[in-house]
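Next up: some structures, all given as C-alpha cells.
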Structure I
Amino acid sequence: MKLINPAYGLNISSVNCQIEIRCNDVIIFEYKGKNSAKKNGISLSMPINHVLLKNGDFDIRGTVLPIFDSETLEDSSSLSLELYLMDYVAPKQTLVSLLKLTTPSKSELNNENTPSQPLKSLEGLPKYEIYSKFKAEALPFEEEGWLGSSDLSKLSYQSLLVKTYNFYRKIHTTISNKEVDLYNDITYERDKIIEKVYYYGPEKIKKEKQEIKDLVQEPGLNLLPIKFDDLKLELMGNDKLVRLIRKNNLPVLMFYNPLNRKTVQLNFKLHKKTNSSELSII
C-alpha cells in the first residue's frame, strides 16, 4: 500500500523510573523530576518525523534512570518502546508495528540457560539502556535540518554557554513583551521543517500560529525568571545541536499562572548552520 502522508512514531511506556529517549542522539522525550518519585507509570505516543528528516539509517536509545532522589533502579523499574509507521490520512487502517524494545524482566536476567550472566534484576543498577537501529524508507521528503551544521563541541564551553544564554534571553524578552510576530520570526526555520514533515496545510498552519499567539498573550501566564548561574548546556544530535536547561533539569522557558497553577514548558534546540553563522532555532 502506498502511503500518502507517512509518519514514524514511538509508543513509550515506563514504570517507576526517570527516562530519556533519543533518536539519532536528539532528545525527543524525557520524564524527569519530582513526579517520578511517586513511582507511577507513564504511557504516550509521539511522532518522530521531525528528527528523522529523511529516509535512511537511524537509531533509538532509551535510558532508564532511578526515580528522583534515588541512586539506583528498583526491581519494578521498566521501559518499553515501540516504533510504528502509519499514514495520517488513515492512521488506524495503516498502523504497522516495526520494532519493539523493552528492558529485560527479572526472569530474563536470571535465565538458567545463561549461567555466565550474573543473577540480578535492574534493581541496584545506576541506569540501564535499550538501543536499536532501524531504516526509514517511507518518507516522501528530504530535509537537511541540522545534519550538516557546525560541530558545536569545537567551541569553548564558556563561549557557547554565553552565546546560548544570550539567545534564550532574547526569546525570554520577546515573549515577556508579547511580541508574537518577532517570536514567529525567531522560530521560522524550525516551523518550516515541522510544517513540511507533518504535512501541514494552510488551515493547520493558521491554527498553530493562533495557538502560539493565545499562549504568549494569555493573561496571568508569565515566564519564570532565568539566572545565568542556574543554567547549563547540553549538546545532542552528534554535537550539532545545543540547548540550555536549568541545573535541576527543568526547561529554561517555563510559563506559570499562580491563579490556576497552570504550567507550560517551551523546549528549543539551537544550531549554527555554518561556523560563521549565528545560533538559531531548528
Structure II
Amino acid sequence: MLYLAVIAGLLAATFWGVSDYLGGNISRKIGQYRTTAYLSVFNTAVVFPVMLFFGINLGISHWILFLAIVTSVAMFAAALFMYKAYRFGSLSITAPIVNSYPSLVVLGAVFILGVAITKIEVISIAVILIGIVLLSIRKSALKNGARITALGTGSAVIALVLYAVAFIFAGAYAKVIGFALLTFIWDVTSIPLGFAALFAMKQKIIVKMSKKMIAAVVVSGAFLGFGMLSFMYPLFASGEVDLPIVSTLASFAGGVTVICALLFLRERPETNQWIGMVMAIVGVMVLSYFS
C-alpha cells in the first residue's frame, strides 16, 4: 500500500499547492475570514457527493464523533491562521513554515500512535522536508525586503501546529470514521464557523468580486476538497501506518505553490530552489523504492 500513500500524498500536494497559490491572492484581496468562509462552501460541495457514494458510518461512537468535530474546529482555525499568514507575511517565509507540519505529524505518529518507521524512511522524509523548504524559499524576495512580520510568521507557526494535531487525529480515526465522512465533518463545520467569524468581526459577508476572482474562489475551494480526499484515502485504507509518508509528500504543496508562482509570474528558479527540487524528487524515489 506504499505506492497508494505516495500517489495520494503527491496528489494532495498538487491540489493544495494550486489552492494555496490562488488562496493567497484571494486572501490579500478580500481578507482571511471571507477567504476561509467562501472556500469552505465549495470545498464541502466537492466532498459531499463522495461521502454519499462511500456511505455514512452510523456505528461510530459519540466520543469519536465529538473528537472529529473538535478537530474540525482546529482545521478551521489552522486555515484561518494560514490565510492570515499569507496575507500579512511573505509567501517565501510563511509557506515553508506552514508546510513543515509533517515534522510534528511524524513525531506524533511514532510517539503517540506507535507507528514504526524504518531508518531509510526517516532519512527519505528528512531529505524531502529539507528539499521542500529550499524549494519554497526565494532568496531574492528576502533580499528585496520580504515582509517579515510577527503577525505573519506567528500565524504560520500556529497554523502548522493546528494542522499537525488534526492530521494526527485523522491517522488514528480515519479508518474508523471513514475518510469521506471525516473530511465532510471537517469541511461542513468550517462553513458556519467562517460566517460566524465574519459576523463577529463586523465584516460584510458578501463583497463585490470580479468574475476572475469568483472563478479563483471556486477552483481554490474545490481543489481544497480534492486535496483533502486524496490525503485521507490511504489513512482509511491502511490506517495510521501511512500517515508519516502521506503527510510528508502532501507538504510538497508549498513547493507546488512556488512552482505556480514561477510559471505564472515567469520567474526563474533560484539555485536553492533547483537543489530543493532535486532533493525532494530523490527523496520520493528512495522512499518509494526501498520502503
Structure III
Amino acid sequence: MRKLILLALGVMIVVTAAAQKPRSYRLKVGDKFTTTAEITQAIEQDLMGQNQSINQTILNVDEYEVVLFEDGVYRLKSTGIRRKVEMSGATAIDMDSDLDGVANLALRALTGKSFYMKMDIYGKVLELEDFDDYKKEVGADFEGTMLESQKEPILMALNEETIKTSFEIFFHLYAPGKRKTWEDEYEMTVNNLPIAVATNYVRNGKKISATGTMALTGEVDVQGATMTADLSGTQKTDYQLDKKTGLPTLVETKQDLSGEMNIQNMTIPMTIKTISKATITW
C-alpha cells in the first residue's frame, strides 16, 4: 500500500515560472539562456491514523536557444541539461542525471536531447517540433538495460500536449497592449490526472505579482487499483524582470494544496506545500 501511495504522490505539481514585461519578448537569433529551477515540496498525509511526512527536492536545468525569428514568431531549441530528485520518507530516492549507473538512467535519459518550440512575442506557444524524434532518443537509452521495461510508462508521461501546455504556462505571461492586470487559465493532464490553473497578474514596473488557484481532481489507475484525487489550493508568484530581453532574472513561487486521495476505499487526507525558486541566466 505504501508503494501505491508514493506512486500517487508522484503527480507533478505545476509551478509556473515565466517572463513578463516590458510589453513583449525582445530576443534575437543566437540568444541562449539557461533556466535553473529548484523546487522543495513537503507532503503530509494521514494514512490509517498515522501521520506520514515526505520531503522532496527537485532540480531542473534547461537551456534554450533562439534559432529563428520570423513574422513575429520565435523558434527555440529546448535542451535538458540536468535533472535531480531527492525524496525522504517511507521510501528514500536520490537520483541525479549527472551520475552514472542504472539508478540514475531515468533522469539521465531526459538530458542532452533537444526538440523545438514555436511561440509568438507574447510567449503564446504555437507548436512543438521534432518531439517524436526526441521521445525516440529518450526511449533508445533504455534499450538493453535493466530498466527497459520502464521505457513505455516514461514515454507515455512525455505527452506532447502536456509538455506544450507546460511551456505555455512557463512562457505565456505577456498580454497585448498596456494592461496592468490580466488573467490566464490553463488545463493540463499529468499522470492521467487533470490539473486546472487560474491566475491573476498585476504589473508594477519591472515586477510582476501573480496569484491564483489550482485544482487537481480526477481518477487514475495505479497498478490495477482506481485512485481518485481531490486537491485544491492557492499559489503566489513574484517575478523580477530584465527590461532588455523581457526575461525574468528571478521567479519565486509559493503553493499550498490540501484535500484527499482515495484508493481501495481508503481516504487519505493530504497537504502539499511547494516552494520554488527559478533563475534565468544568459
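Numbers for the structure displayed
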item	result
Origin of the derived value 44 (relative contact order in percent (Cα under 8 Å, 6 or more apart); candidates I, II, III)	II
With helix-only ellipticity at 222 nm (-39500 (n - 2.57) for each DSSP H run of 4 or more, over all residues; to 500) derived as -6500, matching label from I, II, III	I
Structure responsible for 7, 30, 37, 22, 5, 0, with P(r) over Cα pairs in 10 Å bins from 0, in percent calculated and labels I, II, III on offer	II
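No value in this document is a laboratory result; all are computed from the given coordinates. In this text, all values refer to a predicted model and were calculated from it rather than measured experimentally.
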